[in-house]
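Novice: Listed below are the structures to be examined.
The numbers here are math on the coordinates, done by the rules we state, and not lab data. All values reported here derive from a predicted model rather than from experimental measurement. Cβ atoms are built from the backbone, for glycine too; each structure is taken alone.
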Structure P
Amino acid sequence: MAGLKLQAVTKSWDGKTQVIQPLTLDVADGEFIVMVGPSGCGKSTLLRMVAGLERVTSGDIWIDRQRVTEMEPKDRGIAMVFQNYALYPHMSVEENMAWGLKIRGMGKSHIDERVKEAARILELDGLLKRRPRELSGGQRQRVAMGRAIVRDPAVFLFDEPLSNLDA
């Protein structure tokens, strides 16, 4: 994990409508924060800006003391889990969790090790051969989390991750 710092970050859609007012936030290495607010207040937009999926109108984003404001999403060391899971329906749980590592060219034994460990942590061990359609909403959510965990990112971003999570 790494620290995350937002310095006077703003977002405007048309130069007039400011959807994110200047926001400064310091999240320490290993710290867990939750943003709560009504629908449409900018929570998802802010997460997308941190991930590099939305452009920052002004301000800076730092991850582990490195300015990443203009950096490509793939180079930021971020794993993001969305409410809708974004699982591949034609792949097994194991294949879904391994996919990000596979496309990065990681070795099979290393991938297998990471997937098995994440599956153990998330209690998915017995489900690795199943397809997403054979899982409950909570199990699908855990697969999406597992896919993020195996990447060992600097920062985890979860956009409404607990909407279907099993208690």
Structure Q
Amino acid sequence: MIVSISEQANTFLIAVLTGIIIGVFYDVFRILRKILPHPDWLIQIEDLLYWIIVSAFMFLVLFTNNYGEIRAFALLGAFLGNIVYFFTISIVLMKFSDWIIYWIKRIINAIIKIIIMPLKLIIKILSYPFNWISYPLRKLNYSIRIILNRFYNRFKRKIRQLFKEIYIMCRKV
């Protein structure tokens, strides 16, 4: 099929725009990975999903604008759009997203501290009587452990002595 130069130029520009859209879509995946770290197996599944979606999108664009014909200049246009995006807009977008993520995390941490601070204070106030009661109990527990340890050591010595005597008696026989 014969396609005019203007249609080819239009297809090329649409392919460049498609490459830019694909780059934006990839940056969305990168930002999501920064927000929520993923295990390796999930990253591989996401990459597979990304390439399936990108392939379907590229096919759809070529099908609607180029009558389904895959031409080298269209693929080159998509590649060029992607490269231009990654070396210009993507750098700014990723720095901006890092900045946004940083501030969102700070705000969330501040909110959590604001919520947890009164809870810590309430727990400290409510646990004060328990600490007052538990201190003598801890001392008592320590004393009981010392006494039990002494009994255990005496018992162990007596058992060893008994086995030693049994061993000596068996040797005499």
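Novice: Out of P, Q, which structure matches 113, 61, 24 when Cα extents along the principal axes in Å is calculated?
Specialist: Q
Novice: Also, quick follow-up: I have -9000 for helix-only ellipticity at 222 nm (-39500 (n - 2.57) for each DSSP H run of 4 or more, over all residues; to 500), calculated from one of the structures P, Q. Which structure is it?
Specialist: Details: P: -9000; Q: -33500.
It was calculated from structure P.
Novice: I've got another one for you. Determine which structure produced the value -1.18, -1.53 for log10 I(q)/I(0) by the Debye sum over Cα atoms at q = 0.23, 0.29 Å⁻¹, for residues 14-77 alone, calculated from the coordinates; the candidates are P, Q.
Specialist: P
Novice: Among the shown structures P, Q, from which was the value 2.8 of distance in nm of label points 7 Å out along Cα→Cβ at positions 134 and 150 calculated? Before the final figure, lay out each step's value.
Specialist: Numbers: P: 1.6; Q: 2.8.
Derived from Q, not from the others.
Novice: Here is a follow-up. Which of P, Q yields 32 for relative contact order in percent (Cα under 8 Å, 6 or more apart), as computed?
Specialist: Details: P: 25; Q: 32.
Attributed to the structure labelled Q.
Novice: Can you tell which of P, Q yields 13.1 when Kirkwood radius over Cα pairs in Å, for residues 70-157 alone is derived from it? List each step's numbers first, then the result.
Specialist: Working: P: 13.1; Q: 20.2.
So the calculation was done on P.
Novice: Can you spot which of P, Q the value 1.3 was calculated from, given it is distance in nm of label points 7 Å out along Cα→Cβ at positions 30 and 46? Can you show the working numbers first?
Specialist: On the way: P: 2.4; Q: 1.3.
So the calculation was done on Q.
Novice: To test your reading of the models, identify which of P, Q gives 2.8 for distance in nm of label points 7 Å out along Cα→Cβ at positions 126 and 142 when calculated.
Specialist: Corresponding structure: Q.
Novice: For structures P, Q, which has the highest computed value of distance in nm of label points 7 Å out along Cα→Cβ at positions 38 and 102?
Specialist: Ranking P, Q on distance in nm of label points 7 Å out along Cα→Cβ at positions 38 and 102, first place is P.
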